[in-house]
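The data blocks that follow each hold one structure.
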Structure I
Amino acid sequence: MTRAWKLPILLLLCGSVVAAGLIAGGDVGSAVAPLLVFLVLAGVNSPLIFPRPVGALEAQRRSAVDGRPVVFWRSGCKYCLRLRIRLRIRLGRDARRLHWVDIWRDPAGAAAVRAANDGDETVPTVFVAGRAHVDPDPAWVREQLPPSV
């Protein structure tokens, strides 16, 4: 769980160091911009932007019942972030209808991704009807969602 927060914390620390350097140099006004940029980067790369993840076994069980895709992701992955943002833009709150599994929080999820990708933890990996699709197009993922009730 702490591994998911390492990059956001590092970004916050870097932003603080840059801002402190500018403040120490007497340029208080220009310290705000880099601090805000690092804050936004930390937020985007944190687990906060993704819905609450479920375990791989629970996600696979739910998917078998409701037919929704299972998305295996990890924080700090720019391709996962791209998929998540594009789904959120097009689907809004319906992006939460997908089953999201954080492979850094769930060892079974990491094992499922490695099994599907010849031993690599390549994400995002989306399972639809038991078949793995690595880094699929967000439009294709949207098409795989069953109609909402």
Structure II
Amino acid sequence: MTAPAATAADLSAVSAESYAQILQFYAHHMQLLDGGDAEGWADGFTEDGVFAQNVKPEPWSGRSFIATSMRRGIDRLGARDVQRRHWFSMVVATPETAGAGDEEAVRTTYYAVVFETPRGGKASVYLSTTGADLLVRRDGQWLIKHRDIFHDGV
């Protein structure tokens, strides 16, 4: 299963300001995760946010459940003395109008590579993915309402 690719018809652009804010959001969001702050990372989701992966049987639903689930994963990495770094790139952001209500909404697709480095070891690529998010802007902040991660090779 792979993420759907954007077509030329889908590429109506968001403003340069919104695009820059989205990139800044992603950079901060991933640095929280890589720094071990599962709860701060989960705060980047709406209260009813969803985090789904094609390698998991069920999506994680709700900010609190997302935080608890990610905390377990970060703690497992800490027990292995491994550092991960998430690299987002090739971000495409298009305005979303259907079902967004009064809030601004944007669909993004992107590539993400995750590097893993054991203490005293060398960095290596842990996995490569494609992501697709529905972002909403609330109180001037971007939040993830729904995230789908598609691991390559699955």
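In this comparison of I, II, the computed figure 0.30 for FRET efficiency 1/(1 + (r/R0)^6) of positions 26 and 122 (r between Cβ atoms, R0 = 41 Å, to 0.05) is attributed to I. Given that FRET efficiency 1/(1 + (r/R0)^6) of positions 82 and 114 (r between Cβ atoms, R0 = 25 Å, to 0.05), derived from a single structure, equals 0.70, which label among I, II identifies that structure? The value was obtained from structure I. Of the structures labelled I, II, one was used to calculate volume of the Cα convex hull per residue in Å³, for residues 74-129 alone, giving 87. Name it. Corresponding structure: I. Taking volume of the Cα convex hull per residue in Å³ as the criterion, the top-ranked structure out of I, II is II, with the highest value. Name the one structure among I, II that distance in nm of label points 7 Å out along Cα→Cβ at positions 18 and 42 of 1.3 was derived from. Here the read-out was taken from I.
One of I, II was used to compute helix-only ellipticity at 222 nm (-39500 (n - 2.57) for each DSSP H run of 4 or more, over all residues; to 500), and the result was -16500. Which label is that? Can you show the working numbers first?
Details: I: -16500; II: -9000.
That value comes from structure I.
With mean count of other Cβ atoms within 10 Å over residues 66-73 derived from the coordinates and found to be 15.9, which of I, II does the value describe?
On the way: I: 21.1; II: 15.9.
Computing mean count of other Cβ atoms within 10 Å over residues 66-73 on every structure in I, II gives 15.9 only for II.
FYI, it's all coordinate maths here, none of it is from the lab. Quick caveat: nothing in here was measured; it's all calculated off a predicted structure. Cβ atoms are built from the backbone, for glycine too; each structure is taken alone.
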